[in-house]
Structure P
Amino acid sequence: MEHFGFPLEAIIIFVVVIGVSIYADLIAHKKTREITMADATKWAIFWIVLALLFYVYLWLRFSKEWADLYLAGYVLEKSLSIDNLMVFIAIFASFGISTHLQHRILYWGIMGAIVFRAIFVVIGTGLFMASPWVGFLFAALVAWSAVQMLKSGSDEKKIEDYSHHWSLKWTGKWLPVYPRLYLERFFVKHKELSSQDLQNVTRKGLFYATPAFLCLIVIEMSDIAFAFDSVPAVIAVTQEPLLVYAAMIFAILGLRTLYFVIAVLNRHLVHLGKAVIVLLFFIAAKMTLQSWNHVFGDTGFHIPPSVSLMIVLGTLGLGVLASFLFPNKKES
């Protein structure tokens with residue numbers, strides 16, 4: 001089979017479709033205060049249909065073989081990205097970020113993911129020599145997130161003052177931070193703060209990062225960490241850069257709206273949060289196993305993406321079922 005290469009027509013169609021769709025998504029949610037189940041489901045279906053339409057375009061315009069390679073990469077990336085979705089829930093719970101602000105943070109997080117995925121695909125598998133060690137580190141962070149959710153409960157708690165939040169302890173010494181959310185902005189100017197507010201900043205500066213920006217950085221770091229596993233996996237399916245990149249972008253764009261389906265369900269299904277905590281421990285264990293197989297030798301035990309996806313969906317399904325069978329006073 002010849003190389004697919006970089007057909008100008010395919011590139012233009014891909015860029016235009018993605019650009020227009022992202023813009024429409026942003027405009028549609030510009031004044032939305034809370035993402036509803038119907039809205040989240042509608043957009044989740046929209047991204048899946050859009051990805052399948054691109055598959056049909058590749059089939060009709062080029063060949064079924066190229067279209068199948070793209071679809072295989074899309075399904076694989078979608079399956080692997082479900083783990084990332086669970087971690088998003090833990091991160092937002094840790095920061096106590098509201099639903100509407102979650103949409104804004106995820107929007108810019110996805111923009112960053114589009115850029116980093118392009119860099120990773122261009123560099124190829126050579127970048128991922130360090131991935132086993134990255135896996136160990138991130139597995140520990142995911143397990144820590146699960147423990148924190150277990151201690152505080154799975155529900156989001158609104159935080160007014162982030163002065164003692166773990167994110168400020170890590171960044172406050174070198175980054176000017178205002179320890180409160182300021183509207184829905186990532187940064188606030190020095191002149192916009194009162195003298196009383198300035199007494200709470202971590203250090204003086206012309207601009208101050210807000211907790212929303214710190215949350216965005218953590219979201220971006222989690223996506224990059226997962227990219228160390230997902231990008232080589234998709235490259236293993238097809239070495240065609242354009243098909244790899246298209247599969248990844250369609251998958252992660254749909255992931256954001258799928259997150260809100262889970263998030264809305266989490267507010268109404270009382271035991272779903274417990275299922276998410278279980279999945280975080282599973283994800284940490286899976287990343288540890290993958291890294292161990294790369295660094296210290298193959299144990300012979302592997303968790304294929306299809307099995308991982310079934311475990312994730314099955315655990316979430318049990319959480320939903322338990323919420324209907326054993327509702328508590330909070331739900332009523």
Structure Q
Amino acid sequence: MLQDRTLEVLRAIVQDYINTKEPVGSKTLVDRHNFGVSSATIRNDMALLEEEELIVAPHTSSGRVPTDKGYRLFVDRLSEVKPLSNAERSAIETLLTASSDLEDTLAKTVRLLSHLTNQVAMVQFPTLGKSQVRNIELLSITDGKVLILLVVDNGRIEQHMIETPGGYELDDLAEIRARLNASLAGKQLASVEGLLATFAENFAPDRRALVTRVVNGLLESVDANRTEKLLLAGTGNLARRENDFAGSITPVLDAIEEQVVLLRLMSEMQSEQHGVGVRIGRESGVIGLNETSLMVAGYENQGAEVAKLGVLGPTRMDYSGNIAAIRAVARYLTKILGE
């Protein structure tokens with residue numbers, strides 16, 4: 001069991017290395033931090049930390065840098081996170097409350113998160129399969145085309161255009177719309193296909209062709225969006241932090257392009273203290289991400305988590321500041337979706 005002072009030495013090494021990117025030695029620690037003990041005592045603490053594989057010497061006779069295990073212990077022992085400034089909070093609220101719809105809101109969210117953290121930011125689109133139908137609209141475009149609007153309870157609107165070679169009457173559209181909403185409003189999207197299995201049979205034979213086209217178009221809107229989507233911003237931040245990686249950043253970029261991998265990781269991650277999940281280095285299990293840290297938090301709608309957002313960057317990152325930013329953005333996004 002490491003003593004409290006030894007853990008404080010680890011905290012100081014992590015913070016100094018994050019701030020300077022220079023290996024940290026015992027003299028530097030004594031000069032910068034008020035430990036009240038000699039350099040020799042600090043060297044003994046550092047030796048204990050090295051035995052526990054929490055720090056390592058990158059070069060002979062150099063200072064020490066944190067290992068993945070050291071970063072993990074540092075994150076686990078964060079008693080509080082760096083608060084956002086009033087300007088940052090104001091920027092979050094102003095930008096997100098000015099958004100017009102869900103897609104615009106998420107696009108602004110991912111750019112904002114990248115700006116706040118200087119990392120690659122990621123925001124999951126809520127999957128339709130986790131949502132409920134709010135209402136359905138059928139809009140007459142021309143005599144041969146109808147636009148189907150599927151409005152979901154998370155604020156998302158799906159559009160699908162269908163061809164109607166036989167034409168239609170506006171009264172027909174009004175009746176189909178009314179019956180669809182009576183059958184589907186408030187129902188889980190996962191149940192839509194089953195609920196519409198015999199829907200066309202409730203109409204007169206001469207109208208079933210139109211009804212069937214509407215139903216098929218609606219089902220295509222649902223099916224096409226069952227897979228999860230991921231919005232990214234700030235990939236250029238990796239290039240600016242290239243020196244934080246031992247080799248090329250190409251494996252990281254390749255891993256980011258595999259959005260299925262990122263989506264799986266984000267879905268698996270659970271909130272830790274401060275409401276943010278963290279995977280450091282090899283904890284991700286993805287070779288291309290061995291020198292990165294991934295941090296995510298869920299955002300909600302009507303009290304239930306609908307998706308996650310987070311950041312990805314080198315393991316030498318501002319964990320406290322990034323946790324605060326991710327948590328704040330997730331809370332604001334939850335607030336907006338609930339309005």
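Using relative contact order in percent (Cα under 8 Å, 6 or more apart), single out the structure from P, Q with the greatest value.
P
From P, Q, which structure was helix-only ellipticity at 222 nm (-39500 (n - 2.57) for each DSSP H run of 4 or more, over all residues; to 500) = -24500 calculated on?
The value was obtained from structure P.
Given structures P, Q, which gives the highest value for distance in nm of label points 7 Å out along Cα→Cβ at positions 53 and 69?
If we compare distance in nm of label points 7 Å out along Cα→Cβ at positions 53 and 69 over P, Q, the biggest value is for P.
So if we calculate mean count of other Cβ atoms within 10 Å over residues 253-260 for every structure here (P, Q), which label has the highest result?
Going through P, Q one by one, mean count of other Cβ atoms within 10 Å over residues 253-260 is largest in P.
Can you say which of P, Q returns 50, 18, 13 when semi-axes √(5λ) of the Cα gyration tensor in Å, for residues 45-148 alone is computed?
Q
Tell me which of P, Q gives 21.5 when you compute mean count of other Cβ atoms within 10 Å over residues 109-116.
Answer for the origin of the read-out: Q.
Out of P, Q, choose the structure whose coordinates give percent of Cα pairs over 26 Å apart equal to 58 when calculated.
Q
If mean count of other Cβ atoms within 10 Å over residues 85-92 comes out at 13.0 when worked out from the coordinates, which of P, Q was used?
Q
Coordinate-derived values only; no laboratory data. Since the structure is predicted, the reported quantities are computational estimates derived from the model, not experimental observations. Cβ atoms are built from the backbone, for glycine too; each structure is taken alone.
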